[in-house]
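Read through the structures below before going on.
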Structure P
Amino acid sequence: MTQYCRKCGAELDDDAEFCNSCGFNLNSNLNEQKIKKFEHHTSSNKNEFVTKSPLILAVIGIIISIAEGLSTPLLLGWDSILIAMAVGVIGGVLGIILMEKFDEPLIAAIEFIATGFLIYTFIGRFGEIATILFIIAAVLALYLKGHHTKNKKLFAIPILTVILLFVLLIAGGAAYQINAENSVTVGNLTQNITNDGYGYYNGYITGDIKLDSNFDYLSVHVDFLDSNGKVIDSTIGWSSANPENGKTYKISALYFDQQNPAKAEIKVVDSFNDETPLYTENMTILTTSEV
């Protein structure tokens, strides 16, 4: 008696156990085979997703690093923001290439960790999500893909990424400092500090500041010192976010204290970094009496 395949309908020999056309096992249940095939397909998809998770997280990390950079306050400086975004993109892409193309999960993990570290170095908590994503991608790459290294010379990539970035940062910072110092002019400084006769000294120091470059944030700090050089009062005489290039602004620093100031130090500070002021000038205070 001629039999037919229950799966594809092909005509078969009477004693056939497998279909010559589609390979179906004639002794098995069709539904059971469909279920097993579906379960195998589902399991394969899950395994593939898990295996690709480091790649997925790295791609998301690249996108998030750009988004976090764009949302970082300008007070941190455009230099730091742009470097953080560049690191996220370049470091993330290099890590993906090392992991996927060269099959170097250990070196790729180091690259991801270095990328996260550098992002956090430049923009701190504003880049913490991208930093965490890159670190998780590194951990998963090691866990899922192993710790093997085929070409140890590729270790130079994450090392050079860090070294080159800091070399460029130092060189760029030095160039920026020189340009910024030459772009700030302070003039017309005057003082008017008086003894009011009631045990207090009060008054102000005024002046002008002219800018010949673009800045994210600038401020003028004025420290009043006693005769021994000790700071007795500090104030901000002027500050501005994104001040206009080519514009002259007025400085006005008020003083009110019981101690007689002997000197004043005027500093122009970029982005709150008063350790390396762009401009510094010292004035001797000559107080007058209102009595």
Structure Q
Amino acid sequence: MTTLGAYLRLMRPANIVTAVADILMGYAASGALLSFTNQGSSALFSNDSQPLLWLILATIGLYGGGVVFNDVFDADLDRVERPERPIPSGKASLGGATALGLLLLIGGILAALPVSLLSALIALGVALCALLYNWKGKHHPVLGPINMGTCRGGNLLLGISAVPAAVEELWFLALIPIVYISAITMVSRGEVHGGNTAALKGAVLLYVLVIGSILSLSLFLNFNVLYSLPFLALFAYFIFPPLFKAMPTKEPKLVMKAVKAGVVALIVMDASIAAGFAGWIYGLLVLALLPVSMYIARKFAVT
């Protein structure tokens, strides 16, 4: 691994692609894409799409910086449990990683500012939540997963903030990624020493709750659940089999595969919601990020 490759690995590039999917989904939910079905994909590349481009840059900075600080705060622990990671292996320095993390977080906040002050404040909140999680949150058995989920929920709100007034109306959509990421975080704690049966079973229940919540959106919003169903089926196919396979043995490798599947499946979840708001073509556009993330995941670690 080269020095550049080590710093890229710290940023978890495959995961960053899933964060972009959050923005695309939130952008659709905000109503900013009402003209999409009439204008086709060209609507995404008009002058009106500039807020979307700024928000994508913002989430790249926020997510990248957040996960870099994960390794910064875990440097001592990784020297014992995961010596192959960039910092303990010596491929990346602790000071260099800290500087990179700060640069990414600050850049993410500044990138949101051209959209609106609200977008920048949401970005600041996401950055602070990420730092809190890496510093203290991850060590708490209950608040830790919620803290991590809040980072993702904030990222969804960042996408919705393309239309600032929509945040007040659609804030509850952030609860879906909060629940989902909380489930993944619960599972991920068994990556090193093996999974916990209660945590794995709890994740199954939370996954079911997420799918049920997405299906129920049609009861409250202008959401076409029929467009969403094929994507939800694919979502279930991604998340449940690896989790069920990890349950009997609780082996770290199987748990890691379940976590990896859960992270990558975020794109499918986002596509299922985006399709309900903006049509199946837009859902496929979001889903197109999936092979990109999966390809990058072969080169760089997801967890």
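Any read-out appearing in this document is the output of simple, stated calculations on the displayed coordinates, not a laboratory observation. Values in this document were obtained by computation on a predicted structure and should not be read as measured data. Cβ atoms are built from the backbone, for glycine too; each structure is taken alone.
Some points to look at:
- Structure from which 5.6 was derived, distance in nm of label points 7 Å out along Cα→Cβ at positions 136 and 248, options P, Q: P
- Origin of the value 0.95, where FRET efficiency 1/(1 + (r/R0)^6) of positions 24 and 232 (r between Cβ atoms, R0 = 30 Å, to 0.05) was derived from one of P, Q: Q
- Taking distance in nm of label points 7 Å out along Cα→Cβ at positions 104 and 208 as the criterion, the top structure among P, Q is P, with the largest value.
- Parent structure of the calculated result -24500, given that helix-only ellipticity at 222 nm (-39500 (n - 2.57) for each DSSP H run of 4 or more, over all residues; to 500) is the read-out and P, Q the choices: Q
- For 24 (relative contact order in percent (Cα under 8 Å, 6 or more apart), calculated) the corresponding structure among P, Q: Q
- Origin of the derived value 15, 41, 29, 12, 3, 0 (P(r) over Cα pairs in 10 Å bins from 0, in percent, for residues 64-183 alone; candidates P, Q): P
- When Cα extents along the principal axes in Å, for residues 88-255 alone is computed across structures P, Q, the figure 81, 35, 27 traces back to P.
- For mean count of other Cβ atoms within 10 Å over residues 112-119 computed as 19.0, the structure of P, Q it came from: Q
- With semi-axes √(5λ) of the Cα gyration tensor in Å derived as 29, 23, 16, matching label from P, Q: Q
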